[in-house]
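Values quoted throughout were computed directly from the atomic coordinates according to the rules given, and no laboratory measurement underlies them. None of these values were measured; they are calculated from a predicted model. Cβ atoms are built from the backbone, for glycine too; each structure is taken alone.
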Structure 1
Amino acid sequence: MKKRIAFFDFDGTVTTRDTLLEIIKFYKGNFKFYLGFIINSPFLIAYKTGMISNQAAKEKVLRYFFGGLPVTAFQQHCDEFASSCIPLLIRPKALQEIQKLSAAGAEIVIVSASAENWMAAWCRQNNVQLAGTRLEVKNGLLTGRIEGLNCHGEEKVNRISKAFDLSGYDEIYCYGDTKGDKPMLGLATFSFYKPFR
């Protein structure tokens, strides 16, 4: 039997929306969400114009909304978000593909720039592995910084390469929807760009 593995981007590929934005709304409410993005708009503009990196812009947003929060309380909210909100964001065709590949014996891995905190419970429930961005914690509090590198672009390839010996697989499936997924798609024997739209 062929040995198969499938790597799925999460936001925009498996889901219909960016889950970072959705969890901020869930945690903080719409008013604080929009106010926060107005306050952080200079950093977002700087990212869009190439003045700062994706990671630097993301850390500004994370620090503003979540910096200083106790990680245990944050994780409880993340687990609630995973059970109540994420199922509503999942693309049915993406879930069908995950289930089909899993039934065929493939290992399934979500590889995402979103934080592992709010995807972990959904991944456990659906028996899929997870490689996501990790949030830095000091003294039990979120710092608002990312531990290591944002799991985006080439870092997706790095994380996959550290966790899996791809030479041992006969078929490698990769699914993504942005230029940040292109390096990961390059690993595939079968690659799919925006497959579930």
Structure 2
Amino acid sequence: MKYFHKDIELEVPDSVYCPREDSELMARCIEEMDMNKRAALEVGCGSGLLSIIMSKNGAAVTAVDINPDAVDATKKNADKNDANVNSFVSDLFENVEGKFDLIAFNPPYLPDDDNEPTYSGGKTGREVIGRFISGVKRFLNNDGVVLAIISSLTGEEEVIGMFKSIGMKTTVIRREKIPWEELLVIKACCD
């Protein structure tokens, strides 16, 4: 399937998450950031949309996904869109090295109610993001920023509490109501 975002054209295989409202909301946040000469990491890169945007805005980008098809799609889409993205397979931070100025994550965040595995964040919707939060500080530069998107179905206060429990302060920088939920972009940084 083909997906278009402004001047970016993506080829998205059936086995890879196709950008939707959540990806577009996160894309708008990233497009507003100064990415020039920044080190950026996208965890769960899917088809590579956010990584391509970060690269086109001047960042040195690393992109990881647990799905080898997603990593392959990101590589092909980055090449097709003249973006420089280093992508490889990793279960969250498992194979990641280094520190980053921006770490972006559009996790599976829906509570498990027979959703496809691509969309399921576990029983509460917080299992995957909880694993992400528990490891993120080791890969974040002191003045770095984390952007993560969740749904109102995930539990805003619970996710913010997870960030606070590891000494990170949070702000919800964007909200968007869609028919069945509200999407929230959380910005987190070290205290």
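To which of 1, 2 does the computed value 23.0 (mean count of other Cβ atoms within 10 Å over residues 57-64) belong? The read-out comes from structure 2. Consider the structures 1, 2: one of them gives 16 for relative contact order in percent (Cα under 8 Å, 6 or more apart) as calculated from the coordinates. Say which. For relative contact order in percent (Cα under 8 Å, 6 or more apart), the value 16 is produced by structure 2.
Looking across 1, 2, the calculation of distance in nm of label points 7 Å out along Cα→Cβ at positions 105 and 161 that yields 2.9 traces back to 1. With helix-only ellipticity at 222 nm (-39500 (n - 2.57) for each DSSP H run of 4 or more, over all residues; to 500) coming out at -8000, pick the structure among 1, 2 it was computed from. It must be structure 2, since only it matches.
Which of 1, 2 yields -0.20, -1.06, -1.18 for log10 I(q)/I(0) by the Debye sum over Cα atoms at q = 0.07, 0.16, 0.17 Å⁻¹, as computed? Going through each structure in turn, the value belongs to 1.
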